[in-house]
Structure P
Amino acid sequence: MIVGTFFVPQRIYFFVTLGEIASLIAVSLTLGGWFGLVGLFILVSYIFNRTHYPVVSPRITLGLLAIGVISLSIAAQFGLPGYYKLIAFLPLICTGHLVYLGRKYLFGMSV
C-alpha cells in the first residue's frame, strides 16, 4: 500500500492526460486501503483501551472498515491469480475477528 501511495500522483497524471480509467481505479483502491487501515487503527485502539470514550463515532469506524474491505475484495478478486486470492483474503478474516472483539463499540451490543 505504501508503494501504491507513491504512485498516486503518476496515476492521477495518467488519468488526466491520457484518460486511463485503470489509473483512477488504482488510486481509488489505494485510498480505500488507507481508509480501511485507519478504521482498523481506531477499532484496535478501542479494543486495547476500553476505559476511555472513543473519539470517533462507531458509524464512521464501520464506514472506514467497509471501504477497506470492499477495496481489498475488489483488488484480490480481479488483480490476483489462483491461490494468491486466499492469501489476500486472510486480512479480511482478521478484520472480521477484530470486528467481533469490538462488537460492543461498533453495534452497541452487551458482551
Structure Q
Amino acid sequence: MRDVTTEERKIFARFSPEMKRLREQALNLEEMILEGFSSQQAASSKQKTKTTLQSLDLMVQTLAALEEVFERLAVQAEPNLQTAIQKIKLQSLRDRLEYPEEQHLQAEKG
C-alpha cells in the first residue's frame, strides 16, 4: 500500500478533531441517559435503556478508534492507512476497514 500524501494528512488533520467532538457529544449524551436512569423505571424500560447505552458505548468506542487512526496519520505516526488500521483495538471496526469489500457483500446478502 502506498504512503499517505501531504494533502491526505491535511484531510486527516481536519477530520480527527471533528470525530473527537462527536465522541465527546456522545459521551455527554451517555451521561445524561445514565442520570435519567431511575430505579422507578419498569424492567422492560430498564432493558431498553441498557441496550441503548450499550449501542451508544459502541459508537463512542468506534469514534475514538477512528479519531486515533486519523490523528496517527495526520501527525505521520503511521506511513499509510493500512498500517494505521491494523493498530485499531476494536476488532469489528478493524475488520470493516481492512476488508470493506466483504462488508459490502454481507450488506447485499442481508
Structure R
Amino acid sequence: MCRTKDLYYDEDLMISQCIDCKRIGLQLNNILMNFTVKEFKKYTHKLSIVKFDENAYDFEGESPKIILKTDDKKINYCLDYQEFDQLRTGCQMSMLMLDTEEILSQI
C-alpha cells in the first residue's frame, strides 16, 4: 500500500502521489487513474491545450460534454464543462506542486 501525499484536493477531485514509488493517483468522482510522473506531465499538458468548446459533443437532453480517450481504445470518459475545468485546474495545480518540490529539493 502506498503512503501518499496530497497534491490537490477538492469536493470531487483528489490527486496524490506515493511518497515511495512516486506514482500519481487521480480520482475524479468514479474515475480512477494512475500515472508515472512523466505520464502525468504529458496528460496535464494535453488537458491544458484542449479547448472544450471546439471538442465538446451535444448529448440529447444534456449539456455538452468532451470525450477523453484512455490508453484502452475501448474505454473513454466524458465530462461536462465544469468537470473538465475542475480536472484541468487540479492537474495544473498538482504540476505546480511537483515543480515547486523539485526546485526546493535542489536548494
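Each reported figure results from applying straightforward, stated rules to the coordinates on display, with no laboratory input. Keep in mind that this is a model prediction, so the values were computed, not measured. Cβ atoms are built from the backbone, for glycine too; each structure is taken alone.
Taking -0.57, -0.78, -0.91, -1.20 as the value of log10 I(q)/I(0) by the Debye sum over Cα atoms at q = 0.13, 0.16, 0.18, 0.23 Å⁻¹ derived from one of the structures shown (P, Q, R), identify that structure. Intermediate values should be presented prior to the final figure.
Working: P: -0.57, -0.78, -0.91, -1.20; Q: -0.63, -0.83, -0.95, -1.18; R: -0.51, -0.74, -0.92, -1.38.
The structure behind it is P.
Tell me which structure, out of P, Q, R, gives 36 once relative contact order in percent (Cα under 8 Å, 6 or more apart) is calculated.
On the way: P: 26; Q: 36; R: 21.
The read-out comes from structure Q.
A value of 0.35 was computed for FRET efficiency 1/(1 + (r/R0)^6) of positions 16 and 48 (r between Cβ atoms, R0 = 30 Å, to 0.05); which of P, Q, R is the source structure?
Values: P: 0.10; Q: 0.35; R: 0.90.
It traces back to Q.
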